[in-house]
Structure I
Amino acid sequence: MNHLHREDGHLFLEGVSLEDLARRYGTPLYVYSCAALDDAYRAYERALEGLPHLICYAVKANGSLAILQHFARLGAGFDIVSGGELARVLAAGGKADKVVFSGVGKMAQEMRMALEAGIRCFNVESESELERLDRVAGELGMRAPVSFRVNPDVDPKTHPYISTGLKQNKFGVPIAQAPALYLRAAQMRNVEILGVDCHIGSQMTDLAPISDALDRVLALVDNLAAAGIRLRHVDIGGGVGIRYQDETPPDMAVYRNILQSRFRGRGEEVIVEPGRSLVGEAGVLLARVEYIKAGEDRNFVIVDAAMNDLMRPSLYDAYHEIVPVTVSKAPQLVCDVVGPVCESGDFIGLGRKLAIEEGDFLAVLAAGAYGMSMSSNYNSRPRAAEVVVNKNEIFLVRERESLEALMAGERLVS
């Protein structure tokens with residue numbers, strides 16, 4: 001993260017001291033950099049320059065209203081996977097006609113909500129979904145704009161839980177079956193065919209699978225055109241990977257060349273759905289060291305952030321770099337950084353070397369994506385507060401959840 005730096009041993013995000021934020025707002029605390037969000041978005045704009053395009057931020061990566069508002073102001077569209085995400089986009093000032101609706105399990109009420117809002121397109125993932133969408137649109141006296149999400153059976157070479165383009169994955173329709181489904185959709189009165197969608201996975205650092213998938217999808221587009229079905233857009237799915245540990249993120253100039261070489265002169269609008277690469281490196285999670293505990297086999301640094309605040313390490317065995325917010329003269333310790341949740345799987349990082357003392361603050365880096373959006377109240381823990389920084393300005397964009405809020409809506413049996 002280029003906007004994260006040290007001054008006299010103290011960690012700053014843009015022009016703001018992270019230690020000051022931790023003391024002012026408490027921990028756990030998510031902090032996001034506006035400059036980092038801008039830089040990431042503009043990298044995609046440069047890659048798509050000269051092509052008709054729409055960058056649809058994947059809301060599932062981080063659905064905080066302030067993040068959505070920021071991208072809406074940059075001109076972004078949005079990729080959603082639920083009616084709740086659509087409600088968030090609209091509340092944050094996003095435009096419905098820039099929203100694409102993905103996901104394998106769209107419910108009828110979500111379809112109605114999206115149709116009445118006037119979304120840009122549904123990414124249809126099964127024949128059954130197509131039939132339901134046609135019926136729901138007919139009941140409303142509307143036509144549903146659709147593309148099919150096709151599964152090209154391309155290995156994205158990433159974690160199996162975030163791989164979505166192989167034939168054993170639940171997502172999309174097999175690309176070989178797509179022509180028949182397009183012909184079926186063309187016969188429906190309440191459906192309007194707009195495009196095709198392909199999303200093969202997340203956190204890709206190798207561009208070869210993207211290139212391979214694009215070739216297969218564009219061959220389908222050309223075959224459909226020959227059959228009389230001309231598509232207006234090609235949705236190429238998620239963006240590229242980021243650095244968590246020792247990964248080398250793809251060169252955006254090479255990514256640009258892949259897109260420009262495939263789409264220059266074709267005419268279809270290009271839609272891309274980045275999430276992680278727009279917000280991941282823009283965010284940090286701040287935590288306070290509560291205890292340092294010496295065990296027989298290992299040392300434990302127990303912090304006030306836990307798996308309910310950042311699920312990725314426990315869920316994916318994912319790595320996040322952890323650094324002291326303020327440089328300490330304490331001796332370096334090899335330790336496991338763990339939280340207070342009552343699970344052995346509750347950890348932020350294992351086998352780390354840290355020079356810290358009780359009461360110090362730690363920063364968990366690259367935590368902007370799938371951090372707050374996957375957080376929970378497990379162990380009846382309130383969710384963290386969120387802060388956005390813009391140069392020297394500080395904005396509290398989510399208050400720390402209260403204990404009263406945890407029980408709101410519950411009732412005792414009378």
Structure II
Amino acid sequence: MAKDITNYNQAINVFMPKNLRYLISHEKSPVYVKVATSSRYSKVAVFRIPRNFSIIDNPKDSYSAIKNIVDSLICQKCSELWIDYQDCECSDLITQIFLDSILKDWDIFIDRCIRANLVRFIKVGSIGGRNYIKPAIQKMLNSVGSPTILLNRRIDYQQIIPFNLTYFDHDEHKDVELGAINEVDTTRLLEYVNKCLNRIGRELTAEAASALGTVIGETIINASEHSTLKSRYMIGYFEDLSTDDTESKHGILNLVILNYGQSIYEKFKYPEESNEINYDCVRQMKELSDLYIKKGFFIPSEFKESTLWTLYALQQGVTIIPNANRGNGTIQFIDKFFALGEHDKDKESRMYLLSGNTVIEIDGTYKLETIEDGSNNRMVMAFNKQGTLREKPDKRYVKYSTHFFPGTAIYARIVLNSSVTQNEKN
């Protein structure tokens with residue numbers, strides 16, 4: 001393949017991993033780049049990470065920082081690139097894995113070019129991180145971040161239990177293996193959750209483990225099947241916050257499951273020709289859109305059709321796969337996972353779903369409710385007091401964002417406690 005490559009763009013088209021190639025080529029992507037070798041070149045480039053490095057809480061500055069890094073890499077504006085955390089006081093796992101997945105793919109691209117004897121097209125010789133001074137950022141980066149992912153250099157912390165990055169690519173496995181791989185990853189994640197609970201002297205009840213395992217399994221399957229790039233990432237870490245002077249033990253579990261490709265809305269609204277689609281669900285979404293237009297619920301800067309369709313797609317019984325014997329719904333995964341924390345509203349526990357221009361936040365204020373749906377009942381989380389999707393959701397929790405996430409991600413930050421656990425068995 002390499003013998004026919006005569007320029008840098010061809011090298012990208014052939015050897016760039018598909019996730020990074022999608023991120024830099026999708027015009028709505030926050031790291032979209034017009035590929036061209038830059039005439040502006042410096043030996044060393046330093047990029048400062050913002051004080052609050054979070055695509056949830058500070059999307060403008062965070063996406064901008066990542067965009068600048070990607071632009072410098074793809075357009076090869078330097079030979080030595082440093083990511084500097086000196087100004088950074090807080091960060092989160094979803095933002096870090098967004099950046100680290102890009103760096104991982106760039107590393108793969110460079111390795112392929114070297115093996116294909118195409119080094120003549122590569123100017124960027126090294127990437128490094130420095131000045132991650134804050135203890136929380138140190139622990140995250142050194143336990144599951146880029147030093148671990150790219151350099152296999154992990155620091156073990158007594159308070160941290162890592163769930164190392166797991167990447168699945170459907171194109172690299174035969175169809176007959178897909179179910180088995182999803183089942184293995186489901187078991188690994190469920191065992192990891194229980195390991196974290198064991199750390200604070202608790203464990204899942206059999207009933208809770210079964211229920212959580214079911215929704216974890218379906219969410220992992222969805223992340224694999226519903227990704228238009230047929231791939232997914234999982235990563236997490238648990239931090240034990242227990243101290244000697246407190247009677248109760250507790251900690252925070254961080255978990256991210258994400259895929260790149262079409263957003264949830266794009267998959268229903270603009271399905272790819274090669275994919276079958278559940279047109280019954282699309283019809284229901286269009287009918288709901290008509291109702292929202294009639295009621296004047298759509299507001300350009302606040303709530304759009306894409307926001308509504310994304311919310312609807314999360315609910316029980318809704319799946320893009322026609323005739324699928326599933327449909328527990330991503331919202332049930334969120335509900336079960338959130339239930340690991342406080343039953344009452346907890347200011348620290350949060351879960352988020354990002355897809356396209358939609359951000360959905362869960363803090364325990366709104367619960368799953370059973371509604372009548374023809375001859376069947378189903379569970380929904382409508383994010384309003386009426387408990388129905390026919391009324392507009394609370395804009396504090398279901399939001400339209402001007403910043404586009406090029407895929408779908410679930411991010412959990414849960415304070416673990418004993419609400420659905422039992423004492424660890426001796």
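To which of I, II does the computed value 5.6 (distance in nm of label points 7 Å out along Cα→Cβ at positions 135 and 391) belong? Kindly include the intermediate steps, with their values, before the conclusion.
On the way: I: 5.6; II: 4.6.
Going label by label, the one that fits is I.
Here helix-only ellipticity at 222 nm (-39500 (n - 2.57) for each DSSP H run of 4 or more, over all residues; to 500) has been calculated and equals -8500, so which of I, II was it run on? Corresponding structure: I. Looking across I, II, the calculation of mean count of other Cβ atoms within 10 Å over residues 79-86 that yields 21.5 traces back to I.
Of structures I, II, which gives 22.7, 72 when Rg and Dmax of the Cα atoms in Å is computed from the coordinates? Here the read-out was taken from I.
For which of the structures I, II does the calculation of FRET efficiency 1/(1 + (r/R0)^6) of positions 119 and 311 (r between Cβ atoms, R0 = 41 Å, to 0.05) return 0.90? Source structure for this number: I. 15 is what came out when relative contact order in percent (Cα under 8 Å, 6 or more apart) was calculated for one structure; which of I, II is it? The read-out comes from structure II.
Suppose you compute distance in nm of label points 7 Å out along Cα→Cβ at positions 47 and 151 for every structure in I, II: which one lands on 1.8?
It traces back to II.
Given a value of 4, 19, 29, 25, 15, 6, 2, 0 for P(r) over Cα pairs in 5 Å bins from 0, in percent, for residues 263-318 alone, point me to the structure among I, II it was derived from. Source structure for this number: II. Thinking of I, II, which structure, once mean count of other Cβ atoms within 10 Å over residues 199-206 is computed, gives back 16.5? It traces back to II.
Read-outs: derived from the displayed coordinates by stated rules, not from any lab. Nothing here was measured: the structure is a model prediction, and the numbers come from that model. Cβ atoms are built from the backbone, for glycine too; each structure is taken alone.
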